[in-house]
1. Of the structures 1, 2, report the one carrying the highest value of FRET efficiency 1/(1 + (r/R0)^6) of positions 13 and 213 (r between Cβ atoms, R0 = 30 Å, to 0.05).
2. Computing relative contact order in percent (Cα under 8 Å, 6 or more apart) gives 17 for which of 1, 2?
3. Quick check on the output: 1.9 is distance in nm of label points 7 Å out along Cα→Cβ at positions 21 and 141, derived from one of 1, 2. Which one produced it?
4. Given a value of 18.5 for mean count of other Cβ atoms within 10 Å over residues 5-12, point me to the structure among 1, 2 it was derived from.
5. Have a look at 1, 2 and say which one yields 0.40 for FRET efficiency 1/(1 + (r/R0)^6) of positions 173 and 253 (r between Cβ atoms, R0 = 25 Å, to 0.05), as calculated.
Structure 1
Amino acid sequence: MRTEYLVKQPKTLMNKGSGFLGGYSHTLNPYTGCSFGCSYCYVRQMPVATFRGAEWGSWVDIKKGAAAIFRKELLRAKAKGPVTIFMSSSTDPYQPIEHRERVTRSLLEVMAENPPDFVLVQTRSPLVTRDIDVLQKLGDKVRVSMTVETDLEDIRKTFSPSAPPIQARLQALRLLADAGVQTQAAIAPMLPSSEAFAKLLRPLVNRVCLDDYFMGDGSGGRRTRSLGIASLYRELRLEDWYAPSAYRLVYERLRQVFPEDQIYISQPGFEP
C-alpha cells in the first residue's frame, strides 16, 4: 500500500490520558496516522481515522516543529504536577518515516533535557534502537514496550504485513536490554503462537504484558469485531484463538518460564 505523507503544523502535542490510558497524565503522538496499517488496529475505529475518508495505513501526517511546541507544554505540565507520558496511543512513533523525519527522536531529546516522571515508548519497530543514546539519558524514567504479538512469521504477515519482522523485533529487545534500557515484550494483541514462544522471550526480557482484543481494544472487543478480524481466524482455521478465554493458553505457557510477578495482564502491563 502506498502511503501519502502530509506536513502539518500542530498547535498542541500533549493530550490528557483517559480511558485505557487513564493511568497516564498525558499521551503523545509524533505522527497522525500509521503506515504499518495493522489489520486489527483499534485506531481504525476512532474518529482520527474514520473522519479521514481514506484507508488506515494509506496516510500519515508529519508534525513539523513538534519539539519546540512539546518543550513548552512539558514545562507547563511539570509545573502543575507529576507528568507521565504514553508515546504513542494512536500511531507508532517509529514507523518508517521516522527514519527521515526524526520527530520522535526530537521529542525524546526534549524529555532528556527536562525528564517527565515516566515515559512509556510503545512500538513494534526495531528503529527504536537508533535512539538508545537518548533513552539511556532517561534512565529509569523510560520503558520501551516492544509489540511481539506472535513468534510465527506467517501469522505476522497475515495480520500485519507491513509491520517489521518478528525476528528483528526480538533482536531489538536484546540490544535495548544490553544497553541497560528498561524493556518489556507486549504480546498485544495476542495472535496465534507456538508452544516455544514463551521460551523464546525468556532470555530477552524480565517483563511481559499479555493482552487481547477483548481486554485491550477499549470496548470489550466490539471495535475489533467491527473490523471483521474473525474472518481471518476462520480462514486460518484458528477460531479457538479468537475467544475471550484464549489468552489463558499463552498465560500458562508464560508461567512455565517467567516468575508470576514478571507477567502482566492487559492494562496493568502498560501502566507507569
Structure 2
Amino acid sequence: MTPVVSLRGAGLQFGQRALWKDLDVDIQAGEFFAVLGPNGSGKTSFLKVLLGLQRLHSGTVTVGGQPVERGSRKIGYIPQQKSFSSDIPLRARDLVALGVDGHRWGLRINAKAVNDRVDALLELVGASDYARVPLGQLSGGEQQRLRVAQALAAEPELLLCDEPLLSLDLRHQQAVSSLINQQCHERNSAVVFVTHEINPVIDYVDRVLYLAGGRFRVGTPQEVMTTEVLSELYNSNVEVIRANGRIVVVGLPDATTHYHDDAYAGVEEGH
C-alpha cells in the first residue's frame, strides 16, 4: 500500500543549523505517529513541511503518493490550544461548519446537509450540549473538542496535531487523545501527533520520531524511549524511568529541558 506520508533523504535547516537531515520515514494509514523532542528541534516545522508551508532543504516528501500542497482536503489539522476572545460572536457549531464547507465561496446551497454533518461531528466529540454557545464562553477543553471536530470534517487521510493537549487538564487531555485515537484506528487515518509529553498518548502511539540536536531516531516507544537512545541523541547522560506504564526522563541538558512525566504536563522551556 502507498504510505500516507513518505519522506526520503529529507532535511531542514534553520539558518546554518540543521534541524534534521537524511530522514527516511513512511507513515501508514491507521498509524499513530508521535513526534517528540525539545524546543527548537523542528517538531512543528515537521508539520509545516507536511502542510506545504515549509519547503525542505533537501530530499522529498509526499502525502498520499503526491507532492504536498497547501490547503489539501486530505489533511486535517489540530493546532495548539489557544482561547478565543470572550466577546467573539462565533458559536461552537459555526466553528465546526467552517471545517465542512468553509473552503467554498458564496451562499450555502445545501444548508440541511451541512447542518446534519455539523450535528454528527458535534455528537462525535461530545459537544452537542454547547453547540449554540459562543466560543468565548467555553472552557479550553471544550474549545479543543471543537477543533478536533473541525479537523475531522473532511474525513482526512492524514490528521496533523500540533501539541493539542497543551494547557488542558488531565481529564480533557484524555478525552481529546481518545478522540484522535478513534479517528486513527476506526477511520484508518494516519495521525502525526507533535507533543513534548508522551504519557497522555503512550497507550495509543505506534511509533515515535524523536528529534534532538540535529539527530533523530524512529521506532516504537519501547525502542526509542530508552536511556541508551536518548543519551546518544543528546550526547549527555539521560535516564529513562518507567513506572506504572508512565515514562519519566531525567537529566536532560538545561537548554533543552522538557518533561515526559504527568506531574509536569504542560511545562516546557519556552512555553
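What follows is calculated from the coordinates using simple rules that are stated; it is not laboratory data. Predicted model only: the values in this text are computed from it and were never measured. Cβ atoms are built from the backbone, for glycine too; each structure is taken alone.
1. The structure with the largest value is 2.
2. Structure 1 accounts for this read-out.
3. Corresponding structure: 1.
4. 2
5. Going through each structure in turn, the value belongs to 2.
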